[in-house]
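Listed next: structures, encoded as structure tokens.
Rule-based calculations on the coordinates, nothing more; no lab input. Here the structure is a predicted model, which means the values were calculated and not measured. Cβ atoms are built from the backbone, for glycine too; each structure is taken alone.
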Structure 1
Amino acid sequence: MHSSSSDTQKHNFDHLDRSLIALLRSDGRAPLSQLAKALKVSRGTVQNRLDRLQNSGAIVGFTVRVREDYASDTIRAVMMVEVVGKSTSQVIRALRGIPELEALHTTNGAWDLIAEVRASSLAEFDRVLRDVRVIDGVLNSETSLILSTI
């Protein structure tokens, strides 16, 4: 049967699926044998579940996580953005054009968007803040530096 991205919504994740996803979030490069041992199932079961999760669209890719001190000179921050009226789509398009914004999230409350910022210097960080503030439709922003991850 052909799978589509809407299959993700139909797929009921059981405890094994959720446990596998949690392990992969912790270590996306973990070998099948290690995952099988941690989950107390066979390598074949892990491979079948992994294939099914990928085919259903539940897992869309794997990523690398680095130690916090790997890039200790990197400036990280969380930026909250308030958008004027109904210009959210336009603002999102503009924000996606700023490479230092690693992730963009919609939210509720006083702020409309949250952006994760990563810059290599204070000068670059300052430029990113200015670039966001001049986007047509951005009413206000507040940025907090991430000092450490605990």
Structure 2
Amino acid sequence: MQLKKYTDYALRVLIFVGMKRDGELASINEISDVYGISHHHLRKIVVELNEAELIETVRGRYGGLRLKQPANEINIGDVVRRIEQDFTILECFDREKNHCIISPACKLKHALNSALEAFFSVLDEYTLDDLIVNENELLALMGL
């Protein structure tokens, strides 16, 4: 299974913003420079994270981004479910598009469904706070 780059970038934005302390705001320019992600992609991601009430945007000359809730309340499994939205691993996971003749008796789809549930079960154990516990190492790798 592979998550889309969009989901990866959304998680990176949350990690970056989550490392800001004492009311300091992050900017799209700063995030773009650190990760090498285009401003265009980041703007779309920021809009979606804002709509999901994970971050809030502060407008104005000294504006930027900050978490809307504490990092220990942002569940990674929930974020991935919200951002990714399509977990159709195989054709048989989509009832409308399924044309596989062995689908009614197939055990593979059940095995993959169990694997997907296990994937989310693990992600559900993590919060954003868990991902930034090594903040000093992350900042060093980012050149900050």
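Taking distance in nm of label points 7 Å out along Cα→Cβ at positions 87 and 119 as the criterion, the top structure among 1, 2 is 1, with the largest value. One of 1, 2 was used to calculate distance in nm of label points 7 Å out along Cα→Cβ at positions 23 and 47, giving 1.5; which? Considering all the candidates, the number was obtained from 1. When you work out relative contact order in percent (Cα under 8 Å, 6 or more apart) for each of the structures 1, 2, which one comes out largest? Going through 1, 2 one by one, relative contact order in percent (Cα under 8 Å, 6 or more apart) peaks for structure 2.
Suppose you compute percent of Cα pairs over 24 Å apart for every structure in 1, 2: which one lands on 40? It would help to have the intermediate numbers written out before the result.
Details: 1: 53; 2: 40.
Label of the source structure: 2.
Which one of 1, 2 has mean count of other Cβ atoms within 10 Å over residues 111-118, as calculated from the coordinates, equal to 12.0? Don't skip to the answer; put the middle values down first.
Details: 1: 19.0; 2: 12.0.
For mean count of other Cβ atoms within 10 Å over residues 111-118, the value 12.0 is produced by structure 2.
If helix-only ellipticity at 222 nm (-39500 (n - 2.57) for each DSSP H run of 4 or more, over all residues; to 500) computes to -14500, which of 1, 2 did it come from?
Values: 1: -11500; 2: -14500.
Computing helix-only ellipticity at 222 nm (-39500 (n - 2.57) for each DSSP H run of 4 or more, over all residues; to 500) on every structure in 1, 2 gives -14500 only for 2.
When distance in nm of label points 7 Å out along Cα→Cβ at positions 31 and 127 is calculated for each of structures 1, 2, structure 1 gives the greatest result.
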